[in-house]
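The next part holds the structures, each set out as structure tokens.
Read-outs: derived from the displayed coordinates by stated rules, not from any lab. For clarity, every value in this text was computed on a predicted model and none was experimentally measured.
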Structure 1
Amino acid sequence: MDEKIKISLPKNTLDVLKKDCAEFKITKENGQPNMNAFINTLIVNFYESFSASEETLHQELKNALSLIPDYYKEQAFENVVKVFAKRGNYTNEKVDSTTFSFKPTKVSEKALLYIEHVLLQSESLSSFYRRMFLAYTQKTKNEREKIIHKENFEILQKAVKQGVQVCIQLQSGNVMNNISVYAITPSKDELFNYVLICDNHHNLTMRLASIKTVSILPNASHILEENKMLFDRQIACAAQYPMYNTDNEPIKVQLTEKGKKLFEKIYLYRPTPVSIDGDIYTFDCSANQLLYYFERFGDNALILSPKKLGIFMRNYYYFALKKYKTLYKN
């Protein structure tokens with residue numbers, strides 16, 4: 001297991017793997033992305049579910065071929081399986097392929113041996129990995145993040161289910177003890193997973209990938225009802241934007257006709273209105289989410305209430321205007 005394994009992949013598939021490595025915080029000690037560790041982690045955390053889905057597919061193929069006489073059935077099944085296996089060969093000339101290699105580690109040794117001696121069926125090792133990596137990249141980003149951080153995700157889920165606290169060590173090195181976990185939930189755009197926790201009755205939100213290790217504690221989880229209500233509102237609006245006690249009144253925004261078109265067009269981080277009355281849109285989201293979203297609209301979105309948010313947005317544009325006037329005096 002000391003030799004490197006070389007694999008040919010479509011360039012866009014390898015690009016996804018490299019991007020996930022960086023965004024899911026699989027890094028070396030110097031903070032740079034650690035692609036070798038990422039690939040080994042992917043294999044260890046994904047090969048079982050991938051092989052299970054393959055087995056399900058094989059069973060479905062056998063059921064579909066059940067009407068074929070027994071004499072031909074086994075050969076027909078083998079031929080069909082080979083056809084499906086070729087899905088990962090990418091012989092299409094239009095596919096821009098590239099080659100990369102990874103070195104197995106002690107962490108992945110058991111999984112690699114199982115793949116090589118049990119799972120391989122009438123195909124090469126590189127072909128199997130190619131298909132597995134493609135299956136991984138076809139999942140949504142938040143599902144891929146859960147695969148790479150499978151152990152921490154499952155421990156956090158266990159803590160929620162059992163109603164116990166945890167000790168969390170962050171990638172930064174900071175340690176948080178006696179933490180109550182409310183939920184692990186994806187953002188609405190399915191980009192990342194967010195862990196909603198309560199630390200001494202203070203609601204906090206963090207990315208799943210920012211957690212290095214999690215340990216279950218025997219202490220019972222304790223989250224006040226008012227904290228739970230804020231978490232529920234946060235999940236309904238946008239998991240990545242924490243809700244605070246100050247987010248306690250509806251936000252009204254007036255949109256121009258162009259603003260309405262922008263609202264339909266700009267999907268990322270868009271808050272969901274609770275009501276629309278002509279050109280007045282009412283929201284029940286966090287102030288941070290609304291400000292971050294509508295700051296791109298310029299004069300096509302006017303915050304009517306609460307007043308403090310309107311003043312904040314006014315000042316945001318005012319100070320930007322002052323800098324532009326200094327830069328471009330004529």
Structure 2
Amino acid sequence: MLVDEVSIICRAGDGGRGCVSFRRERYVPKGGPDGGDGGRGGSIYFEADPSLNDLNYFRFNPLHRAERGRHGEGALRHGRDGKDITLKVPPGTLVLDGGEILWDSAPGSPQFCAARGGKGGFGNEHYKTSTRRAPHFAQDGQEGQEQHLMLQLKLIADCGIIGLPNAGKSTLISVVSSARPKIADYPFTTLQPHLGVVQGSDYRSFVIADIPGLIPGAHAGAGLGNRFLKHIERTKILLYLIDVSESSGRTPIEDYMTLRNELGCFSKKLLERPALVAASKIDVLADPRRMSDFRCAMRREGHRVLPISSVTGRGIKALINDLFKKISDFHRQQQEAHD
């Protein structure tokens with residue numbers, strides 16, 4: 001099970017108390033105050049780890065507590081600082097506090113301090129003056145921060161496959177990569193996103209994501225709801241997978257417009273994302289007019305339809321080549337914009 005959203009509590013360590021102590025040494029009368037400072041409490045940090053792919057660890061470990069600082073001691077001995085904790089999360093994880101994004105663990109992002117440890121208190125040695133030779137008090141350590149946070153994972157993929165239930169997304173990703181999602185002839189077979197790596201003939205590769213099926217009203221919570229729509233935001237390009245066979249009981253154009261509407265209701269920016277359109281299940285298409293009508297409609301939308309069959313393999317190689325080209329174009333445009 002892919003865990004992509006969890007709530008956790010981060011408690012940084014309290015600072016240690018300062019010490020009240022006086023020098024007691026032979027032949028040194030009235031040695032004066034020598035209380036040491038308390039140690040700093042441990043802090044809690046987040047770090048992106050590419051070897052991780054979900055938040056399953058945090059599902060069973062919601063509370064994270066850093067070590068407190070040790071108290072100061074006599075003879076000006078300072079307390080030891082509490083040990084920091086570094087929590088590792090997959091790239092693409094958002095750390096939120098009440099809906100506000102505190103940190104985005106994009107690849108290469110620096111560590112983020114989620115809860116800072118409290119400062120240690122001063123010992124009584126700090127409070128001696130010419131008129132106050134023997135201070136009998138010290139400072140308490142500060143409390144460490146406590147944060148109630150939400151972690152949300154947004155998968156990072158080069159291409160995201162979107163389509164209505166039973167459009168053939170799981171079958172396609174199992175054909176073009178080594179991913180093995182559950183495949184069945186009923187809706188909502190895929191209950192969690194799947195990632196696969198597509199290998200090219202010249203040692204190139206890209207990551208493709210199978211996003212669970214969308215239905216009308218998904219952005220408002222219908223079906224599997226908008227839980228998985230957030231994963232599409234991280235993809236570089238989109239692949240609209242449309243079932244053109246008669247088994248769906250709908251027209252391909254209706255399916256395409258439904259997907260566009262759901263993406264637009266969730267985020268207008270997704271409608272501007274580079275995209276390809278593939279017509280699936282052509283091996284069981286009985287009426288060729290459905291395909292010709294769909295091609296005409298997509299031509300008006302500025303798309304070329306790629307007919308494919310994941311069962312027979314027809315059109316799969318051409319689709320992969322087009323995806324490689326689309327992703328390369330995306331990277332080149334990003335580089336030009338950066339320069």
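Have a look at 1, 2 and say which one yields 67 for percent of Cα pairs over 20 Å apart, for residues 97-208 alone, as calculated.
On the way: 1: 56; 2: 67.
Matching structure: 2.
Using the calculated result -6000 for helix-only ellipticity at 222 nm (-39500 (n - 2.57) for each DSSP H run of 4 or more, over all residues; to 500), pick out the matching structure from 1, 2.
On the way: 1: -14500; 2: -6000.
It traces back to 2.
Looking across 1, 2, the calculation of Cα Rg over 2.2 N^0.38 Å that yields 1.46 traces back to 2.
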